[in-house]
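Pasting the structures here.
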Structure P
Amino acid sequence: MKNISITFSNEEEKKAFVLECERDFEKRLDIASQKIVNSNVQCVLLSGPTCAGKTTTAKKLIEDFEKIGKSVTVISIDDFFNERQEERTVVENKKIDYDSVEVLDLELLQNCIENAKSGNIIRVPKFDFISQSRSGFNEHYISENEVLLFEGIQAVYPEVTSLFKTEYKGIFIDVSEDVCINGVCFSKYEIRLIRRLVRDRKFRGATADFTFYLWETVRENEEKSIYPNKNICTVQLDSFLGYELFLMKSYINDVLSEVKADSKYYKDAQKILEKLSAFQEINYDYIPKDSLYTEFLGKK
């Protein structure tokens with residue numbers, strides 16, 4: 001359990017706290033990245049649950065590999081979704097599981113990995129998420145100084161890692177601890193839920209009710225397929241930023257205010273709102289333009 005006790009007397013104190021939290025995360029990110037970069041492997045797996053911060057981590061890895069003269073090709077495992085819609089949905093208890101391993105074309109992924117290791121041209125599919133179908137392939141020749149970064153929550157699934165055998169290094173990013181701020185406690189899952197509620201509204205137009213609905217299946221899959229396998233990644237990275245709940249207060253208020261009293265998620269929404277009600281707000285203008293939080297709130 002992480003405990004934080006802080007109040008702000010003025011805006012300058014808020015700005016200072018934001019920068020302190022950003023520096024702390026940057027140190028953690030740098031240490032994690034260097035462990036991967038110094039491992040001298042061709043294939044890197046980047047995983048973590050939803051809204052953990054994988055995009056920011058990938059950017060850092062690319063920057064650090066380039067500093068030592070290596071190029072990086074990022075391969076999204078989501079692009080290996082099965083092409084036919086009926087093969088992409090696994091229905092259990094009337095919920096659609098988009099994160100199940102059954103939605104992946106493992107044969108195609110294996111072919112890509114084997115060609116990369118043998119120095120052949122790889123064919124990486126392009127998946128169109130609007131039409132829910134494969135729109136084509138990108139062909140790419142792997143150079144001698146190139147690293148392949150396979151990114152996605154599925155990167156720790158045994159069915160996926162077995163395709164790489166032992167010739168890879170993995171990095172797992174997550175909110176790693178529950179947090180109490182000024183005596184108000186949030187589970188590590190609740191923090192990511194807040195991130196996702198705001199992100200899905202901003203970038204996907206999703207209602208809070210819909211995100212809550214999907215979250216049930218997301219969490220089931222995390223406990224079934226992600227967390228039991230996270231230790232295949234030798235590098236673990238905590239993405240929590242001490243200021244983030246102060247920052248998210250106004251955003252989550254807007255999102256959750258639309259949850260009606262007759263919604264099955266009304267109590268969940270009110271619980272979050274009540275917890276954050278006493279928090280002082282931090283303005284997004286205080287956040288650096290390259291912050292992890294641009295993943296959830298957008299570029300500045």
Structure Q
Amino acid sequence: MKLGLQIPSFTWPGGPEAIGPTLGRLVRDADDAGFDSIWVMDHFFQIRSVGAIEEPMLEGWTTLGFMAAHSTRARLGLMVGGVHYRQPGLWVKAATTLDVLSGGRAWLGIGAAWNEYESRALGFPFPPLGERFDMLENTLRMAHGMWAGERGSEATLEGRGFVAGRLLNSPQSISRPRVPIMIGGGGEKKTLRLVAQYGDACNVFGSPEGIARKYRILDEHCAAVGRDPAEIERSTLQDVNLSRESGRRAESAAQVVDRFGDLADAGAEHIIVSLPEVHDPGRIAALAAAIPQLQAL
């Protein structure tokens with residue numbers, strides 16, 4: 001099993017001046033501890049499930065570039081990108097840039113998005129869900145075209161409301177055959193179908209029973225499009241709390257291993273964890289002690 005770390009909050013001691021040094025140290029600690037991947041959210045305001053919307057939030061791609069300079073082994077990505085925030089070509093070019101500058105460690109994490117409030121607040125168009133799915137499919141098709149061959153493709157790509165005249169990509173990604181694509185969300189009709197057609201990984205969340213159901217539906221979509229389901233990595237995002245200080249029920253490291261064993265039995269191959277107060281070095285150290293057991297699942 002692979003183990004990833006999501007960093008969902010930048011509300012840390014010391015204010016804005018301390019965010020950079022704290023993030024750099026945190027990423028180095030996670031990289032040294034053996035996490036297979038490190039992720040940040042693609043939001044401009046904090047989301048209510050994590051904190052107040054006025055709390056600090058960094059732009060995702062810029063943050064990943066900073067993280068690349070403070071790590072050497074873990075793959076890096078957005079958990080997951082909101083498709084309407086950027087045009088398809090920019091999505092692929094940004095992921096390629098991260099992959100090249102990190103030595104081949106990028107993920108393209110992307111989904112149909114949901115946060116209407118921050119979009120309206122900052123002036124981003126927020127099309128209806130059906131249009132956002134069209135944008136997502138355009139982006140996924142473009143990713144496959146731009147990551148083909150040595151410099152992309154000479155083909156023209158047309159989609160609903162979208163035309164690209166030449167899918168040139170130079171420099172090409174180091175990750176081959178492409179930067180791996182993780183599509184977030186568990187929508188059973190559209191999202192998981194897009195995973196089967198274009199994705200290298202899915203990301204869903206929930207109980208072992210819930211994610212097992214999603215993985216079974218993904219298998220059905222794979223059969224419908226003639227895709228080997230073993231080509232698609234099954235990931236899930238899970239909260240972990242190893243301390244009582246945050247006010248939530250805590251788990252021991254042994255309990256985390258047992259819970260993740262149930263997720264592995266349900267089909268999960270890559271568990272991405274969100275830790276409260278992750279800037280505290282003790283939080284990474286507490287989970288790092290269990291990483292060998294988790295990776296052996």
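Taken together, the values in this text are just the output of simple stated rules run on the coordinates, not laboratory data. Everything numeric in this text was worked out from a predicted model, so none of it was measured. Cβ atoms are built from the backbone, for glycine too; each structure is taken alone.
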Cα Rg over 2.2 N^0.38 Å - structure with the largest value, from P, Q: P
Taking percent of Cα pairs over 19 Å apart, for residues 126-197 alone for each of P, Q, which is largest? P
Taking relative contact order in percent (Cα under 8 Å, 6 or more apart) as the criterion, which structure among P, Q has the greatest value? P
A value of 2.2 was derived for distance in nm of label points 7 Å out along Cα→Cβ at positions 78 and 102; which structure in P, Q was it taken from? P
Ranking P, Q by FRET efficiency 1/(1 + (r/R0)^6) of positions 70 and 230 (r between Cβ atoms, R0 = 25 Å, to 0.05), the structure that comes out highest: P
Any idea which of P, Q comes out highest on distance in nm of label points 7 Å out along Cα→Cβ at positions 190 and 286? Q
